[in-house]
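Throughout, read-outs are computed from the coordinates displayed, never taken from laboratory work. Nothing here was measured: the structure is a model prediction, and the numbers come from that model. Cβ atoms are built from the backbone, for glycine too; each structure is taken alone.
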Structure 1
Amino acid sequence: MSPQPASDDSPPQRSLKALAFRAASWTVGGQALAQGLRLLSNVILARLLFPEAFGLTAIVGVFIYGLIMFSDLGIGPSIVVNRRGEDPEFLNTAWTIQIIRGAIITIGAIMLAWPVAAIYGQPELKGLLAVAGCGALIQGFDSTALHTQQRKLALGPVIKLELIAQVVTILVMVSWALVSPTVWALVGGALVGTATKTVLSHFYLPRFSHRLHWDPSAAREIYSFGSWIFLSSIFTFIAVQGDRLLLGYYLSMTLLGVYSIAIRFSEALTNLQIRLMHSVLFPVFSETARSNPERLVDRYYKTRLWMELAFLTASGLLLTNGHLLIDVLYDERYAEAGWMLQVMAIQVAMSVIMTSQETVIVALGKSYYGFARSLAKAIWILAGVPIGWYVAGLHGVVWCVALSEIPVLPVLLTGMIKLKLLRPMLELRSLAIWGASCALGWLAGASFL
């Protein structure tokens, strides 16, 4: 798909840098606080609940995430990129599609509940999966202002809204766990948090009068852009959740819960970087591609440098000291999460680079490269996890997941070369930053000990 032409509602070029800086500040500050709250609540809940609870919610999360990804039409990115992104007919059509999708996901979760419980031999999964699936129906009514604010790089209100919803989620989870320390504290809290975010999206963000509407041309444009995202999302599910999908069959719920603790720490970094790329830099790159394409490469590598200085340094610290972090925050039941977190730091580092490349490529309308990345990772996971388990057990699986970005490298490099975006020396700069961060982490760990 070719880049959309510039439109009147695009931010003025002279203010784009200022808008991006403000949006990035909100995103970094908000997400840092959000991840801090999430990890703090995780530590508290780990002491109130048993590891099995986290194992059960990991399985529930796999299937809910799968249903979400298998129905992803890229509605949010379509609103950000499309020239009609603030046209009421386009937005109402997008909202209608979003509601239909939410209903389909909920029905799918209810239909999957019994067979999933039977496959994993966990009767509790029937009720957990059915109730958790209702969150998708609630989320389907989210205001499209969540995406139009992103299009304008006005992320402050969105970040505040999400933090409020997260605080509500944590309060419900912890309160519930104190009264009744069961897995339902995690599922119930998440559902209340989803409902809070949906309500606030209509009353806290700039008001837009939503109504059910169907504009065939808008639907076609959403589908045209989202078709590759849809395919990409299917394989992203396998690439991101395939390990837990298979490990839920191989491992006990206790050990799966320990594994999920390690994954949460590595995903905290990865998700923060992805949020920055999608919420801030994707709109920036899209606007630059529309209005000032000759500056795209320079802007891309400049912004990527700052991303890598932050996230590759954090990855190096986790690689060398992840076991210390787990030992300090958790009791002996979760000790094995330490070595897992160290290995998973490799995947974090590779994802920082690959996500940056994918974002700038998709900003040029080439969304099929996102699909190709997801397909390559999915094939690696589907083949590698069973082989890793057969050869080295849990260690083999963790290493397979940690190295899952390897098959993506030729895919994205091909796109970067074809689109004349690649600067080899600046790519090598990333390896130097990561090497230095690992050395820094080793020195910090040695000093601590």
Structure 2
Amino acid sequence: MFVDKAKILIKAGNGGNGFVSFHREKYVAAGGPDGGDGGRGGDVILEVDDNISTLADFRFKRRYEGETGCNGGTKQCSGKAGKSLIVKVPRGTVIKDAKTGLIIKDMSSVEPFTLAKGGRGGWGNQHFATPTRQIPRFAKSGNPGDELEVLLELKLLADVGLLGFPNVGKSTLLSVVSEAKPNIANYHFTTVTPVLGVVRIDEGMSFVMADIPGLIEGASEGVGLGHEFLRHVDRCRLLIHIVDIAGSEGRDPITDFESINSELFTYSEQLSKRPQIVAGNKADIASPEDIKRFKDYCIEHNYEFFTISAATNAGVRELILAVTKKLNELPPVKVYESEEQPRENFLTNNSREVSVTVQDGVYIIDGEWLLRVINSIDFEDDESVHYFQRVLRNSGVIDKLEKAGIQEGETVSIYDVEFDYVK
């Protein structure tokens, strides 16, 4: 099954929590705090795999998570870092932020890309000892890993794209000039997925040709198959526009030609300006008048024109040599640049946002990151409680409570912790 679009959720591993412990050893009267740090969470890394040609696997698994770092231990032992998750994608996959649509990365090269970074491990209580606070009974929780929803779009890496109405001979031409084996039959939409073939000219000289499923009028608006596969023409350096010059299906070749170009323009004005070579196919059954009429049209509109018959191989070599010459003059296959965007726009789990709601006189605070802080606090230890109060003040939680109108003595609830507000 050929799938070229998918939406998935990426979640890097959370950092492990710091540990609270005190050194105890015979004959050592005051060992002091020795809680270790939590391990770093595992990253989510994308890698190109040329053995994959579709995004079908991402239709069945939509969530990908790095491993959470281990918590710290006693004797200043740090927790083990979480294992990174490597996700394989086909070459040419464009990664976009699902919320903004901005391009994060074009996976067209062999270099791996870290899409989501694991959270940093929390500090153990060994870091919080000071001359005035010699027995800290709290540690810092690990930071959450990056979390984002992304769109995967596969845009084939091909030098040349074959355009044309269904049943004009695109698949036949590809099968003649390369080792590709596309479906060939005398009916519309024989090709329902893009097919790639390598055209070898000489030793060390070759290019990649893509047979794009047949376009029809209205393709840019979703009619037929064209709307789904027009994106695969985006990278093509050169287009070969194949026309049934014989009009064997009762259509006018000039009308067909103009209709396809109109669809290209509607889909992308930039794409419509891509260099085109026109191939008048089925010349073996076309009349000389039909050939001359279409050739004159191409000359009038400054298109390079070749008369071919893919079925009999007539004129095909001349066409391929002209394509090779043209490719030597054109820039390499397009690689999409990453679009700059503030990291916080698409990394959702590092947010320190909180919401404050009032129910029956109780001020309820909700914020996922606060739950991790609470889990690291010893509410029976004064120093640990003071640390928690500083977190609430420095993160703006107290400011939000005061903005909501809280008065001294009223109750604040943060998950399973309740306390009276004191200024």
Structure 3
Amino acid sequence: MVEKRPQLPLLELRSITFGYQHLPLLYDVSLSIQEGELVGLLGPNGSGKTTLQRLLSGLLHPQQGEVLLAGRTLQQWGRRGVAQRIAVVPQELHMPFAFSVEHMVGLGRTPFVSFLGTHTKQDLAIVQDAMAATGVTPLAERIFNELSGGERQRVMIAMALAQQPSVLLLDEPTSHLDIKYQVETLELVQTLNRERGVTVVAAIHDLNLAARYFPRLLLFQRGVVADGGPAEVLVPGLLSRVYGVNVQVGILRGSEHLSVLPPNQAKAPSPANDALPTPRVMVMAGGGSGELLMRALADAQIPFSAGALNIGDSDHTLALRLAATVITEQPYAPLSPEVLAQVRAQLAQSSLLILCPAPIGPGNLALLHEALSAAQQGLSIILLSTGEERAIEHSTPITDVSSAPLLQGEFAARDYTHGEGVRLLESLLLAGARVVRSVGEASEAVLQNSSFLR
């Protein structure tokens, strides 16, 4: 018996990092899409959906990592090769010339025409087929700029279909359309996927339409927060954390008929999504320092809160997926008074704070001040060490901080505040904070004290 090799993904992102003007927008993003999939890309404005699609199409190049099409990098395919296999439908398209619909659809053959720019009989037949498949043949002689929004959207899809692509990327295809054209557009996309085998990745903002038309959803917030079917991704707590607004999800005749509602609306009962325990453990992290701890707490089914974390931080993306509550600040912004008030309120509800070994910069000194204030009021605090300093007795308070190796070693090495961060950590130790040298010890300390879980 010959063993079958696993099928290569049609599209694959491997450890992609990308940013504008040296500011990271996507960090270490990996995902794969199989041939024939119909994928909806969800996320709030500014989450990186459009940037992700531009990377998939080759319009942007990652600063780190690689994008593969059928096992080869986009650079290996070349611009013409990519254009013959990946078609992009933008949100809007404004033409400076009075092109007819048939002329517009014919532009889709550009990657295939000769250097003389002439269409063959085969090209013309493909254009007619694309127009027929999208229902725009009756509009052939109309001027593209004079069409309605829904008609223009169909023409843009026809132009993309004329490329005979393996992959169709759509950026908010239902934006600015009324409900009639929204449904018609997505029905068309679904038909092209089902009947022609076109792989579709569509950024879409309407969660209800996403649940109805896309069997796989990627919830994106500068990284993949959730990846699965509508019932797995459209979870109230997760959506509320990602979008920053409370939502309710009702279930109507199965997962393909989920209904996402604003707050204060009647909803179908969904007890599995509502029974979230109040987190008594709080995690302060950043820059990936909290990844192992958050995964360990989630594996042990210990509810926890996390923050404050900036959008775009890898710990923020993971916390959106795993934490019961996430306190979020805008990317690259200092902590605002409003966010610090949220941190203070969350600390007041917590029984334990775990400080991860994140770099200490001016932007997060305010968090250490809040932690110290909470410690002085009796909050239990664990300082998670990287484990590089072995002179510390694990899980024990430090009383003689002047000789603590961590203050001269690990803590000082990640303090970029001219010593203010180390002084705050020293005060935390004097206030009774404990140092542990591994994520396992931190998790064990939580489990051994049931008051942290109540």
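Observations, loosely collected:
- Among 1, 2, 3, structure where helix-only ellipticity at 222 nm (-39500 (n - 2.57) for each DSSP H run of 4 or more, over all residues; to 500) as derived comes to -28500: 1
- Computed 22, 45, 25, 7, 0 for P(r) over Cα pairs in 20 Å bins from 0, in percent - originating structure among 1, 2, 3: 3
- Read-out semi-axes √(5λ) of the Cα gyration tensor in Å, for residues 165-236 alone, computed value 20, 15, 12, structure in 1, 2, 3: 3
- Distance in nm of label points 7 Å out along Cα→Cβ at positions 53 and 373 derived as 5.4 - corresponding label from 1, 2, 3: 2
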